[in-house]
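So, here come the structures, one by one.
Taken together, the values in this text are just the output of simple stated rules run on the coordinates, not laboratory data. Because the structure is a prediction, the values reported are computed rather than measured. Cβ atoms are built from the backbone, for glycine too; each structure is taken alone.
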Structure P
Amino acid sequence: MTLLRLDHLAVSAQTLQEGTAWVEECLGVALAAGGKHAAMSTHNRLLSLGDLYLEVIAIDPEASDPGRARWFDLDRFEGKPRLTNWVVACADMADALRLCPDGSGQPMDLARGDLRWQMAVPIDGILPFDGLFPALIAWQGAAHPSQRLPDQGIRLRQMELVHPQAEALKIGLKPLIHDTRIKIVTGPAPAIHATFATPHGERTMA
């Protein structure tokens, strides 16, 4: 199987406004408009990171209950906005899922505007390793959000995954992705820390 590619990072928030304000303060640039995800009753705003992008995502208060657990464990999210998840792109969803731990999700066909993609979403909304295992996405067609976002000079330098079972997480990721920006370290509680190069100097987000 071809190695997977880092596609985007997700910042969860209790409200889209709160999450947007936090990211803009952290990185010193304005986020672009995103859209709504009808199947999940969520909405987002976006930021180009060059070869990937960042999304701020929250439950859409104007949407009806989706009748299932939302992705990124948003139904249980509380507290301040923070980096909670990361997403990797694959060409063959079934092939990639065979190499992932149990609980990595079932493929769902999704759309927003003219964007079409398939994503593996866990039944309970919680990805393995307390959400630190990546979500799988397979874009359908050439359209991709990063192509439409203004480039404001923000680039990911390093993403640090902190988990009590760091060695097991390393083993699980080894056959899937090799990206020198990803660092896995042992820590008392699951967390994601990311460092970015920005026009205002290096900035960190957690």
Structure Q
Amino acid sequence: METPEEKSLLKEPDITSGRHTYADYLTWEMEEMVELIKGKVFRKAAAAPRRIHQKLAGNLHTELNLFLKGKKCEAYIAPFDVRLPVSSKKDDKVHTVVQPDICVICDPEKLDERGCIGAPDLVVEVLSPGNKQLELQHKYEVYEESGVKEYWLLDPEGQTLLIYTLKVGKYEASRLMTSGDIAKSSAIPVFELDLEEFFREIK
């Protein structure tokens, strides 16, 4: 248990101090998770995600792991740092570090002991009341710009899925899918998700 004096020594980001880098991010010691998007600090909610959020993310991660067994692609679940460099992979030049709920990486060269550096092939974000603006605006932009091939937005409350597929550098949205639909991934060929069965499991 940390004393008040020890807590006062923990380094937290000064969100007013301009543009931060991954090198800065590595020095921070915080009780809640943060993400860095284009140099700006975004704090995640201090409270744990809702149970339905965790169950949905965990179940989908399990489905992906079973499907990918023996294949070169690997699935990871948050917390897992994904660094999205623009011009340089050096720590002090990377301005975006995110923690997707789930990501799949098929290029082993992008993996190191600290996570992933470069765009995953597939990113899945699970919506919750506190993160919708972050996922729908800021993360959408950096995922598109960095070349994430496929971006899934899952809404556990509405039991819907929206898939963004990268085509010629821009995302194209699927129709809004729900129970009764079969979601098919283009980034992970042959992977399919029966949404009726999947959402039934999280009730």
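Here are the numbers:
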| item | result |
| --- | --- |
| Which of P, Q yields 22, 21, 18 [semi-axes √(5λ) of the Cα gyration tensor in Å, calculated] | P |
| Kirkwood radius over Cα pairs in Å, for residues 140-187 alone - structure with the largest value, from P, Q | P |
| Mean count of other Cβ atoms within 10 Å over residues 60-67 - highest-scoring structure of P, Q | Q |
| Test item: distance in nm of label points 7 Å out along Cα→Cβ at positions 28 and 132 calculated as 3.0, pick one of P, Q | P |
| At a computed 15 (relative contact order in percent (Cα under 8 Å, 6 or more apart)), which of P, Q | Q |
| Structure responsible for -3500, with helix-only ellipticity at 222 nm (-39500 (n - 2.57) for each DSSP H run of 4 or more, over all residues; to 500) calculated and labels P, Q on offer | P |
